[in-house]
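Chemist: Given below, in the form of structure tokens, are the structures.
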Structure 1
Amino acid sequence: MGLKLYGMRQATCTQRVLTTLAEKGVDYEFILVDLMAGEQKSPSHLEKQPFGKVPVLDDDGFLVYESRAICKYLARKYADKGTKLIPAEGDVKGYGLFEQACSIEQAYFDAETFGLWFENFIKPGRGWGATSPELVQKHLQTLDNNLAVYDQILSKQKYLAGDEFTLADLYHLPHGTQALKYGFQDLLGKYPHVNKWWEGLQARDSWKGVVAAAA
């Protein structure tokens, strides 16, 4: 049967997994779950993902959901293919630094970049209310403070977990890209090491292919 990925190419969490698959060069079948039509809440999809979200990976009947978990699963299963993405099994210190970097992305980047996108685009676009300038400013200030620390880290190493590109870096791409036009791009100009790192991430062929497929 092989791999099946259920999701929507325009959905940021699906894009996280699609980028990982591209980095690994693994074949898969893509099955559209139309979020605009509410297909993620259908009984058949809820059997695969009880929270009614995307993406879901089906590996010959073995189901995994949550995008970051799927990415780690793929990186471990296909460790000998494509880009490494995760420390070698047995590299305990490397794995500790990798998990630390993954936690940094979720704790100090994702909430703020998603928040900027949500307040400026998703909330008004879906009729959930007007953009809150106070919340936008809060997200921008917090992100600014956090990027200052990112810049310190990236002044000493090429990537967030060390000198090799990993999933911890890749995870930033979907929501960071959506936040660019809502203040993130302006903040990048303040932090040269972050800017260089970010430009390198966006230039990867895997990400460019995912963006093109979502257009």
Structure 2
Amino acid sequence: ETGLPIHGVVDSVHWNDTLSHPDAAVRAKGVKALEQALRDSKAYGGSTVLLVAGKVERGRVSYADVYKRSQEEIRKALPLAGELNIKIAIENVWNDFLLSPIEEARYIDEFESPYVGAYFDVGNVMRYGYPEDWIRVLGKRILKVDIKEFSLKKMREEGLGKGFGVELLEGDNDWHAVMAAFREIGYHGWATAEIPGGGRERLQKIALLMDKIFAS
């Protein structure tokens, strides 16, 4: 009705039925959900499924567990991804996993598959480093991008998640450096504003701010 394309979907259960869970039955549910998300993306005309690979849980799921289990489970979905020509895009999130771009690049490369890449979130990475550094390391592995702002000051003074409570262009992202890095790697794909929406005026403002970022 609107003419707006749906360029991809998000795996809806990846935080609960994790691919790193100690219980193999839970991991199997996670794989089944990932496969359904691949089919859904194909049906909607998308090209990717955003995936959280797993999460470290102190005393329950170690970093090494997440690395090994998530790769094993994602590999089970690769034949379907290839059949549908839908890519699995692993997002950098606050799951205490893949905490450097060099490690994420290695993790992706170990699949040896064109159907696994990165869904790069510019705002999320500010907790750990600078997005322009991650962009240059991940390079062509980046399939899609989420755009959001982050304030280190609000994080320090108000709490970790409060860092996101700032408008685009009013936080600590150096958008000029970020866009320069995207141009260097030749990225011309989707960039989604992952921020609170609203009515027509709010959406117009978001579009204007996004245009300013892209022009940086």
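Derivation of every value follows stated rules applied to the coordinates shown; laboratory data play no part. Worth saying up front: this structure is predicted, and the values here are computed from it rather than measured. Cβ atoms are built from the backbone, for glycine too; each structure is taken alone.
Chemist: If distance in nm of label points 7 Å out along Cα→Cβ at positions 85 and 205 computes to 1.6, which of 1, 2 did it come from?
Modeler: The read-out was computed on structure 1.
Chemist: While we're on this one: Among 1, 2, considering only mean count of other Cβ atoms within 10 Å over residues 37-44, which has the greatest calculated value?
Modeler: 2
Chemist: Suppose distance in nm of label points 7 Å out along Cα→Cβ at positions 165 and 197 works out to 2.4; of 1, 2, which structure was it derived from?
Modeler: Structure 2 accounts for this read-out.
Chemist: Also, I was wondering about something else. Looking at distance in nm of label points 7 Å out along Cα→Cβ at positions 101 and 181, point out which structure of 1, 2 has the largest value.
Modeler: 1
Chemist: Next question. Of structures 1, 2, which gives 2.8 when distance in nm of label points 7 Å out along Cα→Cβ at positions 5 and 53 is computed from the coordinates?
Modeler: Only structure 2 yields this read-out.
Chemist: Shifting gears a bit: Of structures 1, 2, which gives 2.4 when distance in nm of label points 7 Å out along Cα→Cβ at positions 117 and 141 is computed from the coordinates?
Modeler: This figure was derived from 1.
Chemist: One of 1, 2 was used to compute distance in nm of label points 7 Å out along Cα→Cβ at positions 13 and 157, and the result was 4.3. Which label is that?
Modeler: Clearly, the read-out refers to 2.
Chemist: Where is mean count of other Cβ atoms within 10 Å over residues 29-36 largest, in which of 1, 2?
Modeler: 2
Chemist: For which of the structures 1, 2 does the calculation of relative contact order in percent (Cα under 8 Å, 6 or more apart) return 15?
Modeler: It traces back to 2.
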